[in-house]
Every structure is written in C-alpha cells, then in structure tokens.
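J.: Structures follow.
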Structure 1
C-alpha cells in the first residue's frame with residue numbers, strides 16, 4: 001500500500017464554511033457535501049495554514065482526498081481559511097416556515113420560463129449525475145457573462161414567479177436549485193443579470209439556492225433565507241469563479 005501524501009491543497013471548486021459547531025465542505029464539481037465536527041475541523045484549519053497532512057489523522061485525510069475535498073500536492077500549498085459563517089440561535093426544532101401549494105395562473109412569460117427550466121433539467125440529465133452541479137454552475141457563469149444590465153427587483157420577481165408557474169406543470173423535480181438556475185437563464189435571455197447564490201444554514205445544516213438583485217436583496221424569498229451564508233455566488237458584483 002502506498003504511503004499517504006504528505007502535502008495537499010484544497011481545489012478552487014471546494015468551499016468551506018465554519019459555523020463553530022460544524023465545518024461544512026462543499027465540492028462544487030461533484031456536488032458532495034461533508035460536515036466536520038470541531039475536532040476534525042481543527043485539523044482542516046491546521047492543514048489549510050500549512051498545506052501539510054502530517055498532523056491530520058490518516059482516516060480523515062484519506063476520506064477528504066477520496067471525496068475530492070483535498071488534492072495531493074508535491075509541496076506544501078496552503079489554502080484559504082474557511083469562511084466564518086453566520087451562527088444560528090438554537091431553535092430546538094421550533095422554527096416555523098410557511099408551507100402550502102397554490103396552483104398558479106398561467107400568464108405571459110410562462111412559455112419562455114418553461115424553456116429556461118427545461119434547459120436546466122436537460123443539463124442535469126445529459127451526463128453523469130456526479131457532475132450535474134458543475135454543468136449547471138458553468139452554464140450560469142457563461143450566461144451571466146453575456147448580461148449587460150442588472151435586473152430590477154420587479155423584473156427579477158416576475159422572472160422567479162414565471163419559473164415557479166412553469167415548474168408547477170413540470171414532471172421532473174423542480175426545487176430551489178432548478179428554479180433559481182432557470183431564473184438566471186430566463187433573465188440572461190433578456191440581457192438582464194441577477195446574482196445566483198448557493199448557501200448553507202445551520203441547525204440543522206441545510207443547503208439552499210436563490211437569486212438576489214445587485215443590491216443584495218433576495219428575490220421572492222421568505223425571511224428565513226437570510227439565515228443562509230452564501231458559499232458560492234455567480235453573476236452581479238459578487239461572482240466567485242470556479
């Protein structure tokens with residue numbers, strides 16, 4: 001058996017968010033997520049500062065390397081420390097969110113929104129499921145690069161609602177990832193930009209995707225979205241390229 005590598009680095013497509021009680025690692029190439037408890041998170045922090053794996057338990061470093069969250073390196077290659085994320089007050093499961101389903105009324109724009117949503121669904125299916133998120137984020141980055149004007153809040157809201165109307169009739173899964181990505185593509189087809197956000201919230205750890213306007217305001221989102229710390233943003237003035 002080969003000796004484990006002595007040095008490593010975190011690829012650019014890996015994002016780390018530290019909530020204090022948990023460190024969340026997201027691989028935006030494969031879509032895999034790993035959560036580290038404080039003891040394991042301390043090893044990540046130490047390795048990030050030095051690029052060395054000598055102090056990291058072999059089982060942990062092997063798992064991180066296997067999941068693509070770290071890449072072997074021939075020399076010490078430190079990487080950025082995790083983003084300090086917004087902590088959450090313990091809810092003990094009592095946080096409430098509005099829920100329900102109301103059949104939307106078709107209107108102008110539903111057909112073009114359906115085309116944008118179909119594009120996102122095709123991106124998910126045309127290729128390996130392990131790289132679906134990568135295909136989507138690459139497409140969003142290309143679309144964002146073609147935009148010339150920021151969407152107003154009203155324009156962005158109308159786009160989100162049009163996509164949600166189209167999603168009602170979709171036979172495929174249509175949740176936050178599909179809706180937000182389709183909204184970006186729909187607006188980009190008109191030369192309008194928004195910022196696509198993918199973030200994490202604690203208690204419990206959960207992921208969410210949404211769009212926001214250039215002023216940083218989430219579009220057609222409940223107040224609970226403010227609990228999420230963006231791990232990756234595409235478009236607008238906050239684009240983090242993969």
Structure 2
C-alpha cells in the first residue's frame with residue numbers, strides 16, 4: 001500500500017530552462033499528486049535570460065497548485081533552493097531540479113525509504129548510474145571525497161538533486177550558501193541538528209535540452225569559496241556553543 005504524505009511542496013530551481021520548465025512542472029504535478037494528499041509546485045526562476053519565467057507564469061495562471069517565485073538577477077543555485085524552501089508550505093519538501101534529469105515517478109521510493117527508516121527527517125537520493133560526461137563524473141567523485149573529508153558528510157552522493165525533507169525542519173535550518181555548496185550545507189546542518197537520514201538509489205537521466213552550468217569555472221570557484229565560508233561559520237558556531245566535540249561535522253570543521 002502506498003503511503004501518502006499529508007502535503008508536499010516540490011521546489012524546482014530553474015535558470016534558463018525554457019525548453020524544460022513546462023515538462024518539469026507537469027512531471028512534478030503528476031508525481032506529487034500521486035504521493036501526497038495536497039501539493040504545490042514552486043518554480044524558482046533564478047534571473048533567467050530566456051523565457052523560463054514567462055512559461056512558468058503561464059503555468060501558474062493555469063494551475064492553482066503551481067507558484068512562481070522570481071529573482072530579479074541570477075543569484076545562484078543555492079539561493080534559488082533557499083528561496084524555494086522559504087516559499088514552501090508543505091509538511092514535506094521535495095528538492096529537485098528543473099532540468100528533468102531525475103524521474104519524479106520514483107518519488108514513492110523516497111517516501112518508502114523514509115518510512116522504513118522509522119520516520120526519517122531527510123531522505124537523500126543517490127544516482128545509481130550517473131548519466132553525465134566522464135569529466136563531470138570524475139569531478140563529482142572528487143568533490144564527494146572532499147566534502148566527506150571536510151565536513152564528515154557520509155552520504156554516497158552529496159549533490160544528488162533528489163531529496164525529500166521534512167518541511168518544518170528544513171525551514172528552520174540556517175542555510176546561507178548561494179551556490180553549489182547548498183547541498184553540502186543542508187547535509188551538515190541536518191547532522192548538527194541530529195536529523196534521522198535515509199538514502200535510496202534513484203535513476204539519473206541525460207539532459208536532453210538546455211545547458212548545464214555545474215561545470216562552469218565560475219560556479220566551481222564559487223563552490224570552493226563557499227566551502228571555506230561554511231567551515232568558518234561552523235567554527236564560529238562551535239565556539240558559541242562551547243561544544244567543539246559535538247557532531248562529526250563540527251569536529252571535521254574544526255580540524
């Protein structure tokens with residue numbers, strides 16, 4: 001028997017995803033409708049230069065469960081995720097991307113994994129077979145190793161954009177990253193807050209439209225800068241709390 005969530009917010013960060021946004025919203029509406037008693041789909045347009053916002057606005061005007069939140073300029077992936085979280089109202093929040101590289105019909109896998117874990121606060125997907133070019137796969141593996149070494153993040157796929165999280169809990173997290181470090185920061189903050197985590201394998205699909213930005217040198221440099229900033233904030237937090245030997249994340253940040 002399928003377990004239905006009481007309410008679900010699907011957050012779709014988008015930057016220049018005009019070829020994908022309509023289908024991404026359709027996928028989200030179908031998947032959320034099958035997995036929750038009530039749902040909303042929040043498209044966060046991160047200052048797109050194409051017709052992403054126009055298409056999303058038309059969808060929001062057509063479907064009452066679809067909402068559009070816009071940034072007046074491109075602020076970064078993490079900023080879009082945080083805006084979507086702040087705008088969400090659901091008991092649960094699905095964090096995914098607008099590029100349609102994840103099959104949202106697999107959402108029940110995350111719901112079931114959370115239930116099996118005794119009521120997880122965060123269910124993290126991991127890509128069973130990553131459908132990216134070889135360079136992206138290699139760089140992602142190196143980044144995962146760095147995040148484990150830097151913060152004690154123990155999940156298999158730090159940046160997998162298929163995460164189901166308890167809404168009231170994630171809206172309370174002091175997330176600050178504006179770029180790609182948002183995924184790591186979410187996991188670190190979840191560990192510090194003693195959340196219960198579960199992992200589940202998910203399908204990853206090749207991008208069929210639009211252009212990826214994860215390999216952009218500016219995005220990569222920003223991520224390394226945010227890594228240093230997060231380590232600094234964690235040190236400051238540990239000093240304030242006078243608990244440097246707290247969680248594995250805090251210990252790693254102070255090392």
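Derivation of every value follows stated rules applied to the coordinates shown; laboratory data play no part. Being a predicted model, the structure only gives us computed values, none of them experimental. Cβ atoms are built from the backbone, for glycine too; each structure is taken alone.
J.: With helix-only ellipticity at 222 nm (-39500 (n - 2.57) for each DSSP H run of 4 or more, over all residues; to 500) coming out at -10500, pick the structure among 1, 2 it was computed from.
T.: 1
J.: Between structures 1, 2, where is distance in nm of label points 7 Å out along Cα→Cβ at positions 71 and 231 highest?
T.: 2
J.: Check the numbers for distance in nm of label points 7 Å out along Cα→Cβ at positions 47 and 151 across 1, 2 and tell me which is largest. Walk me through the intermediate numbers first.
T.: Numbers: 1: 3.9; 2: 2.3.
Once distance in nm of label points 7 Å out along Cα→Cβ at positions 47 and 151 is worked out for each structure, 1 has the highest.
J.: Could you tell me which structure in 1, 2 was used to calculate Cα extents along the principal axes in Å as 61, 40, 33?
T.: Comparing all candidates, it corresponds to 1.
J.: Right, another one. Tell me which structure, out of 1, 2, gives 4.4 once distance in nm of label points 7 Å out along Cα→Cβ at positions 55 and 143 is calculated.
T.: Answer for the origin of the read-out: 1.
J.: Ranked on percent of Cα pairs over 23 Å apart, for residues 87-190 alone, which label among 1, 2 comes first with the largest value? Can you show the working numbers first?
T.: Details: 1: 35; 2: 27.
Structure 1 gives the largest value of percent of Cα pairs over 23 Å apart, for residues 87-190 alone among 1, 2.
J.: Going by mean count of other Cβ atoms within 10 Å over residues 7-14, which of structures 1, 2 comes out largest?
T.: On the way: 1: 19.4; 2: 27.2.
When mean count of other Cβ atoms within 10 Å over residues 7-14 is computed for each of 1, 2, structure 2 gives the biggest number.
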